[in-house]
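Enquirer: The data blocks that follow each hold one structure.
Please treat every number below as a calculation from the coordinates, not as lab data. Since we're looking at a predicted model, the values are computed, not measured. Cβ atoms are built from the backbone, for glycine too; each structure is taken alone.
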Structure 1
């Protein structure tokens with residue numbers, strides 16, 4: 001049997017994820033951000049507020065995330081503050097400008113999500129989301145450091161993008 005990537009789910013997941021990142025990147029550019037910066041702001045808005053937490057929830061290394069945090073700090077969208085119990089840890093906080101930018105990002109993300117629902121139908125997208133959740137739960141324990149979830153830090157509850 002000959003391997004055909006066109007018939008393999010991971011191939012299409014990867015292609016779709018690439019396309020979604022490219023669209024997000026293009027639309028975030030109008031907000032003065034890149035995908036890598038925007039996704040960090042969205043994660044901060046969900047309560048992921050340390051470098052270690054961001055690394056666990058994003059597909060990037062510590063140095064890569066640090067570079068993005070430096071950019072966000074220069075843009076005055078975040079501040080790094082000392083942890084109350086451990087001075088080695090910095091707590092990342094959104095500034096007022098960062099909160100505003102987060103609102104714009106969420107609005108943009110919801111707009112794109114609504115486009116998808118209108119084009120492809122909620123009745124087709126919701127089962128796809130459920131399938132991706134199940135795949136993530138099943139395989140996520142094998143590679144936890146690279147398997148972000150839709151849960152906030154230590155909440156056990158699913159986070160909603162506009163929460």
Structure 2
């Protein structure tokens with residue numbers, strides 16, 4: 001496996017291990033807004049989450065589909081900090097077959113039983129397709145990082 005493939009696997013492994021992202025959007029006044037959200041990731045490292053169209057971050061994404069996000073492990077010591085930052089364009093998944101498949105995975109991962117069925121059906125399914133990743137791993141060295149730009153995912 002080449003170096004880029006190894007780096008992408010490190011990112012994929014972290015995304016599989018964790019469950020919550022911090023999504024950053026920009027409001028109408030240009031102020032940054034951050035929201036914690038459950039997510040799932042696919043083989044191409046796109047992230048998916050459910051949200052109400054009435055939420056602030058959804059309204060911000062409707063105005064501007066660019067977003068950044070961070071996924072990281074809980075850490076009590078600086079040497080334990082490990083995470084990935086990413087940014088790109090956010091779209092909604094409307095195609096019914098794809099939406100159903102992704103919702104099945106999402107609901108199984110977060111154990112959302114029948115009690116959440118109505119909320120899930122009324123929620124919008126969003127996808128962040130990253131155009132870049134910045135991976136940080138302080139266990140290797142302070143501020144140890146690498147960056148990857150994904151061709152064709154540019155915003």
Structure 3
């Protein structure tokens with residue numbers, strides 16, 4: 001085989017469809033856009049537009065408030081930690097934090113931090129560092145001879161307005 005004999009495998013490259021290049025091209029005249037009208041023109045973005053009718057997203061009732069600044073946590077239950085330790089993915093004798101949980105596949109992503117929840121039985125002698133933990137989870141781990149370190153800053157008491 002010589003360099004000038006090199007070829008791509010049959011079907012490896014497919015030419016792009018050239019629209020609007022005459023009737024013999026297969027996509028001539030209207031170039032697959034139908035006929036006339038706003039949607040046949042370029043630069044049209046009318047997503048959610050329903051022809052003047054009130055759009056669905058505006059007809060639906062709105063309730064509550066979605067805080068854009070709210071923290072989103074990766075939640076881990078005690079049973080999941082126990083299962084990971086049993087499968088030898090985690091070492092209960094070493095310190096456990098978000099990076100260790102991520103590497104072990106216990107959580108998919110760290111997000112804004114890890115929140116420990118108290119469902120299931122706590123593994124013995126666990127030393128874990130998380131953003132926050134439920135009272136039940138802390139109680140269960142400490143009862144099993146472990147320690148929970150929470151990174152969440154302490155709440156600041158608001159001063160009364162009347163000074």
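Enquirer: Please compute FRET efficiency 1/(1 + (r/R0)^6) of positions 54 and 118 (r between Cβ atoms, R0 = 35 Å, to 0.05) for structures 1, 2, 3 and give me the label with the greatest value.
Expert: Evaluating FRET efficiency 1/(1 + (r/R0)^6) of positions 54 and 118 (r between Cβ atoms, R0 = 35 Å, to 0.05) on every structure, the highest lands on 2.
Enquirer: Taking 29, 20, 15 as the value of semi-axes √(5λ) of the Cα gyration tensor in Å derived from one of the structures shown (1, 2, 3), identify that structure.
Expert: Label of the source structure: 1.
Enquirer: From which structure (1, 2, 3) was Cα extents along the principal axes in Å, for residues 6-69 alone calculated, if the value obtained is 40, 21, 16?
Expert: 2
Enquirer: Work out the source of -19500 here, i.e. which of 1, 2, 3 gives that when helix-only ellipticity at 222 nm (-39500 (n - 2.57) for each DSSP H run of 4 or more, over all residues; to 500) is computed.
Expert: So the calculation was done on 1.
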